[in-house]
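Undergrad: Some structures to go through are shown next.
Just so it is clear, none of the values below were taken in a lab; they were calculated from the coordinates. None of these values were measured; they are calculated from a predicted model. Cβ atoms are built from the backbone, for glycine too; each structure is taken alone.
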Structure P
Amino acid sequence: MIFKTVISINKNHILNGIIFIGFIYFAILLIDVPIVTPIWENFSDPNDYRGQSEIDLFSKRFFITPPWKGYTVRPFTIPLLFKLASSSFERMFIFQKIIYCLCVFAFIVSVLKFLKNSYLKIIATFLFLFFFTWWSIVGWSQNILSESISFSFFLLWMAVLFSYYRSKTIIKLISLIVITVLFSFTRDTWPYLILLFFGMMFLFEIRTKASKQKWGIVLVVFSIFLFIFQNHTVSVGERTVLPVFNNLAGRIAQNSEYLNWFSQKGMPQREQLKADFGNVVIDSREGKAIIYNRYYDSTYTELFKWIELNGKNTYQFFLLTHFQYLSLNDQNLDQLQRIFSSTTNIYYSKPYKFFHNANNVFPLFNVYVALIFVLICVFLWYKSRELYLLLPAFFSLFLLVNVYLSYNADAMEVERHLYLTTIGIELFSLLSLIFIANYTLKERFLVNNGGGNV
């Protein structure tokens, strides 16, 4: 008995050692990538983050920032991290890579907690580590934009969710709330999806009579208040003004019926919009430049004033009354293909050394294969009622809603805003495969051992 215990302890030490070595190698690979020629100099975002980070942390203005001359107001998480990096681009460059490493490790560890087979744990660890060297993810860390931090916190949010739903404790609930706030304030579209996710999980818990359902109510109420608060900061900072203008210029102006509808709702300068943007190809550099230039001249002063007063509510009402637009049925196949963009090299440098390897493998799956894997997990959940098997399905729905939300939120740079789609398809496909393997190995163990406990 003692001999078996010693073997078990040694086996666990070896397993943890192998996983630890994998983590260290991954971190060295990532940190070793040198600081590239500052691509961020071509974008306004980094200066906005750095400028906002210089506001006093204990000032209300840091978290609820009104418009200020020379800067576009941003959600507070990235300015907060900039502040921790002493408002330095170079330090932030390193800092966001460290954050990415830590969030990757947290995600992998949270997944390993569901797995019973030691060999599967090692396979899963190195499979995920290899996936997270994919340049379509790592490349964003070469630029001081929101995508790298937002994706890192998405991984951390999933890790905390996995841990919470595996065993609910008050510490995990509080941790989940804190991480959700930080994640939500990396992008203004996240609170919609967070509210949807916690609402779905609560309804599911009621249906399945899960334990501690009152905590599900806490999360739903919290997500409602988070949604209200973040939308308040959006309104104060007028963060919807440019997205609404982008939609009017980049998508509405190409359709006379849409333009007439907005004109009837009081939108000024209809003919000017039609003349300037009616034939603009928004995906082209020239088309984007035309729209960007209108941010700063006086041509659309009247329109911008209308957007500040009525633009957000009018556009939301337009979405609710124009299903063809909302459902993207008015977009052609070439336009819709932007949803699955996996390389946007205008935002970051080319792959560096080792990182070419993952680029030669991914994307490996497509949306149909991913759907099959997710449905298999749902079927296995139906047989076993083990909650972790449903997680790929919940996050796939999360990803789908994000497509419609982000595409309709801002017509500019759809490929950038939906960088997560192809990454998510690959990630949830791998997660589903690992969960399927875990279930299969567990069932085989039970059969071979007469139904004993794993």
Structure Q
Amino acid sequence: MKLEDVARHPHLYPERHLNVFVPFGTHDLDHNVTRALISTLRWSRPELTQAFLTEVVGLEGQDADDYCFDLGACDYSDFDPADCSRRVVLGISGSGRCTPHLPSLDDVNLDVIQAALGRPVDVQTKLHDVRRLLAQPELDYEELATLAHTLDELADGSLPDGWIFSSSASTCVLIEAKLLHYLDAYQLERYAEVYYGGRETPVHCTWDQVASFFARWRDDDDPRTAFLCGQACDYLDLLGLNQFRGFRPYDFDPDAAHEARTKFLRFAEALHTACRDAGMPLAELGASSIGARFGFADAGTPGEIAVDLLATGVRIAYRVGDARQGRFPGRQGVDEVLRLAGEAEGALLEAAPEGLTVRVERLHSETAEGAPVVDRETFRDALSPESLTFALEELKLQHPEDARDVSGGYRSGALSVGLLIPRREAVGDGSGEAVLARAQQAVGDALSVARALTAAATVG
């Protein structure tokens, strides 16, 4: 963190814990996000709650000045939600949708499912076991996480996360807030049965809808309402629960790298969508340990586009040597690039896009199939036809045919061609438009290098 960040962006938070909703220890808690939502409504002017119920929940004509709020178990003994004529269960999640392959749990042996989830095995094995037990072969990892979350909350007594209600308006809204992608239809239906005494059609929304709603009130004439709405928007942004709307100085704090990862994936998703809309031949997006990877629509092109979050900024690069997608995963990508370079006649690269750097890294893994980690960088230079030739020679040295090394592990090489968008430029004015445009251009430049290497053997 630098003092210049405060001077340049006084309205942004260089230190994330200065947001009033962020606990000093940790802030990745479902309950705390619900508390931020309920607290913002509770302490803002009543018109905010009325607008929230109309615009987000879909309840019309509920004007009242006696709305009450609560978390978990309702503490009002003289209020019965079943007596209300306007009753809603509101589910909020990343996608605002229920799990497509998770069945009702009424006819499921929950003890057996809980035992499968509690086994000390990897998540892939757990997913396989639960798919079999539920007879749902298409159940995915995010649905598995939703199921585990639901079972934990059922064990606590089926308590909604939040309440908004008014006796005079005969209105009650129960809130189930998930930091996950999906909601669970069974859980929402259970709330209706327990608290309303029957079935009610739940209302679904996304955290981005909630953030967009509060964003429209952050310049309200009432100072407290404006302040709390702004804090709520920034808190949801910090957690990466809404769509990407720009970086903040704290997003590049090395001590918060794990916490910033979710938000960075929102940036990667926005960049991936923009690049595909522009016609770039990209396949699916996959998360990586420090960011995301974009595969190529042409599986014959070795490598991936890496989008990495670093303390110094955002790095965009065409990367070969540790890809997980395509026909040439891992070291096979380097084998293919070196093969193409060996068959090429003439220059591999006619001209280099401006601003790109070519790097070679030595990778190391404990096992032949293990995920490689960077051991050291062995070559770096501004990209040019000549420097690419030198880089490929260095890549050969770092990528021996006999992959075993003296330590008993496995050694391989990686080629990276791209650029770093410095942190200051990435933050920009805080809107995110400039960094998305710059990153999209960088992806296009990296793709041009990938095409040049792939075509090298047939161009000469």
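Undergrad: Using Rg/Rh (Cα atoms, Kirkwood Rh), for residues 121-200 alone, single out the structure from P, Q with the greatest value.
TA: Comparing P, Q, the top value of Rg/Rh (Cα atoms, Kirkwood Rh), for residues 121-200 alone belongs to Q.
Undergrad: One of P, Q was used to calculate Kirkwood radius over Cα pairs in Å, giving 24.9; which?
TA: Corresponding structure: Q.
Undergrad: Next question, about the same structure. If mean count of other Cβ atoms within 10 Å over residues 161-168 is computed to be 16.8, which of P, Q is the source?
TA: P
Undergrad: Once distance in nm of label points 7 Å out along Cα→Cβ at positions 281 and 441 is calculated for all of P, Q, which comes out largest?
TA: Details: P: 5.0; Q: 2.5.
By distance in nm of label points 7 Å out along Cα→Cβ at positions 281 and 441, the leading structure of P, Q is P.
Undergrad: So, one more: Ranked by relative contact order in percent (Cα under 8 Å, 6 or more apart), which of P, Q sits at the highest value?
TA: Across P, Q, relative contact order in percent (Cα under 8 Å, 6 or more apart) peaks for P.
Undergrad: Hey, another quick one. -11500 is what came out when helix-only ellipticity at 222 nm (-39500 (n - 2.57) for each DSSP H run of 4 or more, over all residues; to 500) was calculated for one structure; which of P, Q is it?
TA: Q
Undergrad: Determine which structure produced the value 60, 44, 26 for Cα extents along the principal axes in Å, for residues 289-408 alone, calculated from the coordinates; the candidates are P, Q.
TA: Matching structure: P.
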